[in-house]
Structure formats: structure tokens, C-alpha cells
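For reference, the structures are reproduced in the following blocks.
Quick note: the coordinates plus some simple rules give every number you see, no bench work behind them. Model, not experiment: these values are computed from the prediction. Cβ atoms are built from the backbone, for glycine too; each structure is taken alone.
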Structure P
Amino acid sequence: MPYPLAGLLRIRDFRVDAASKAMRAAETRVRAAQAELAEKEAEWERYGVWRQEEVERRYQSIMNRAMLLPEIDAFKAGLSALADQELLREEAARKAARALEKAREEARNAREGWLLANRERQKIDYHRDNWQQYQAKEESRREDVEQEEFKPLLFETGSDEPSYSDF
């Protein structure tokens with residue numbers, strides 16, 4: 001007799017497979033987000049070092065030089081633009097950190113979904129094992145009953161007639 005919940009078992013298998021794929025995809029997104037964060041932080045750090053050097057170079061270029069007020073304003077605006085660019089890189093790094101945290105949360109949720117799907121699958125496996133054991137016991141019982149119902153006729157030695165004395 002085929003297992004009556006075989007269809008449900010196949011569904012649970014599909015769910016476990018889907019949850020496993022979702023978990024692997026989420027882990028891949030975490031690794032990509034980690035790489036993105038490392039890249040953004042490195043870019044921010046490199047820009048900060050470069051900005052300090054550029055500010056120093058710009059100050060050295062105007063030292064001991066007479067400048068008009070509009071030139072000074074343009075110089076300050078240039079320094080401000082450099083600082084703004086650094087802030088943009090800092091914000092990109094923070095955004096990458098938030099994306100990484102979100103990817104980690106999705107990975108945790110995907111893992112919980114995979115664990116749940118596995119637990120549900122294990123319940124069906126446990127039921128199937130119990131059902132198979134019950135079926136084996138029932139089959140053994142049926143064979144025993146069949147054996148009890150069948151009693152061979154005993155022939156006495158030297159006689160072609162069965163002996164009914166045992167009955």
C-alpha cells in the first residue's frame with residue numbers, strides 16, 4: 001500500500017528546496033553587501049586622505065600671494081566642495097552599511113524559513129516512519145492470523161487417511 005501522504009511529502013520537499021534556494025540567495029546578497037560596504041569605506045578613507053593632501057596643496061598655492069575677495073570666496077567654495085564630496089562618500093558608506101544590515105536580516109529570515117520547512121518535512125518523515133512500522137506490524141499480524149487459520153491434516157504413519165484425533 002502506498003503511503004497516503006506521499007503528495008504532501010512531495011510538497012514539503014518542494015518547500016524545503018525553495019527555502020534552501022532562498023537561503024543561499026540571501027547569503028549571496030550578504031556577501032555582495034559586505035563587499036560593497038568594504039569598497040565604500042575604503043573609497044571614503046582614500047578620499048579623506050586625498051582631501052587633506054589637496055587642502056594642504058591648495059593652501060600652499062595661495063601662501064604669500066595677494067588675493068582679491070572674489071578669489072578668496074572661490075577658494076573657500078572649492079574647499080567646501082571637497083568637504084561635500086567627502087560627506088557624500090561617508091553617506092554612501094552608511095547606506096551600504098544599512099543595506100548590509102538589511103541583507104543580514106533577510107538572510108536570518110530565510111534561514112528561519114528553511115528551518116521551519118525542514119521541521120515540517122521531518123514531521124511528515126516521522127509520520128511516514130510510524131506508518132510504515134504500523135503497516136509492517138499489521139502485515140505480520142495478518143500473516144499470523146492466516147497461519148493460525150491453516151492447520152494441516154496429519155497422516156498417521158503407514159496410513160493414507162488423515163488423523164482427526166488432534167482436532
Structure Q
Amino acid sequence: MNKLYLIIPLVLTLTFTGFYLNHQKEATAKAVWVQAEAAKAAAAIAAQKAEVEKQAREDADRRTAERVAEEKKKEDEKRAKWEAQSKAIADDTANYIAQTEKNAAEVKALEAKLKSLREQKDQAIQAGLDFDSEVEKARIAKRACELEIQRLVEMVARKNGTTLAPVAATP
């Protein structure tokens with residue numbers, strides 16, 4: 001019986017060791033397989049992630065290029081509008097300067113004409129005043145002559161001793 005105590009545990013230990021080594025090989029193979037699958041999955045995830053990042057970069061670059069192009073287009077439109085407005089302002093300024101010069105020449109001509117007309121008016125007024133002065137002098141001379149005639153008539157009448165009817169003044 002003593003031998004059985006040794007043989008049975010020895011057989012069971014050897015059986016257990018066989019199962020254990022067999023299970024160890026399967027577990028190692030399974031672990032290697034799981035590790036390979038994990039590596040494949042990680043590689044697939046990394047590739048997918050790289051693809052997503054690449055697409056994101058391309059999309060971001062495309063959007064950036066579109067934004068830059070749109071900003072450039074807006075800037076070009078703004079510059080063209082500004083240049084058109086500047087040209088319009090310059091044209092208007094040139095037109096207004098030409099109109100101002102034309103008006104200034106016209107004003108100068110009108111002022112010269114006004115000056116000549118004023119001189120003519122002054123001459124006409126002076127001629128009128130001179131004429132009025134001559135008329136008044138003529139009236140004064142006429143009145144003086146009439147008074148002289150009356151005085152002479154009275155003197156002659158006194159000298160002759162006759163009185164004549166008053167001599168009417170000639171108009």
C-alpha cells in the first residue's frame with residue numbers, strides 16, 4: 001500500500017503536469033493570437049485615425065484655401081470699388097475745377113463788363129448833371145435877361161415920362 005500512495009499521486013501529478021503544459025501551450029498560442037489581433041486592431045485604428053486626420057487636414061486646408069480665396073475676392077472687390085470711387089471723385093473734382101475756372105473767367109468778364117457799364121452810367125449821370133447844370137444856367141441867364149429887359153423898359157418909360165402897361169414876361 002505504500003507504493004500506491006506514491007504511484008497514484010505521481011500519476012496524478014504527471015497527468016496534471018501534462019494538462020498543465022498542454023493548457024500552457026494553448027494559452028500561449030491564444031495570447032499570441034490575441035496580441036496579434038490587438039496589434040491588427042490597433043494598426044487598423046491607427047490607420048483609420050490617420051485617414052481621419054488626413055481627411056480633417058485636407059478639409060481644413062480646403063476650408064482655409066476657400067476662406068483665403070473669399071477674403072482675397074472680397075478685398076479685390078473692395079479695392080476695385082474704392083478705386084472706382086476714387087476715380088469718380090477725381091473725375092468730379094477735375095470737372096468741378098474746370099467748371100470753377102470757367103466760372104471764374106466768366107465772373108472776371110462780367111466784372112469787367114459791369115465796370116464798363118458803371119463807367120458808362122457814371123458818364124451818363126455826369127452828362128445828365130452837366131446838362132441839368134447848363135439848363136439851370138440857361139434859365140438863370142434867361143431870368144437875368146428878362147429882369148434886365150424889365151429894368152430897361154422901366155428906365156425908358158421913366159425917361160420918356162410915359163408909363164406903359166407892364167410888359168409881360170416872355171416865357
Handout entry: For helix-only ellipticity at 222 nm (-39500 (n - 2.57) for each DSSP H run of 4 or more, over all residues; to 500) computed as -36000, the structure of P, Q it came from
Key = Q
Practice task
Work out which structure the value 0.35 belongs to, where FRET efficiency 1/(1 + (r/R0)^6) of positions 41 and 73 (r between Cβ atoms, R0 = 30 Å, to 0.05) was derived from one of P, Q.
Solution key: P
Exercise for the section: Taking 16.0 as the value of mean count of other Cβ atoms within 10 Å over residues 113-120 derived from one of the structures shown (P, Q), identify that structure. Expected result: P
Exercise for the section: Assign the value 66, calculated as percent of Cα pairs over 27 Å apart, to the correct structure from P, Q. Expected result: P
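Identify which of structures P, Q gives the largest calculated value of distance in nm of label points 7 Å out along Cα→Cβ at positions 9 and 81. Provide the component values of the computation, followed by the final result.
Values: P: 7.1; Q: 10.0.
Evaluating distance in nm of label points 7 Å out along Cα→Cβ at positions 9 and 81 on every structure, the highest lands on Q.
Could you tell me which structure in P, Q was used to calculate distance in nm of label points 7 Å out along Cα→Cβ at positions 25 and 137 as 16.4? Don't skip to the answer; put the middle values down first.
On the way: P: 4.4; Q: 16.4.
Checking each candidate, the match is Q.
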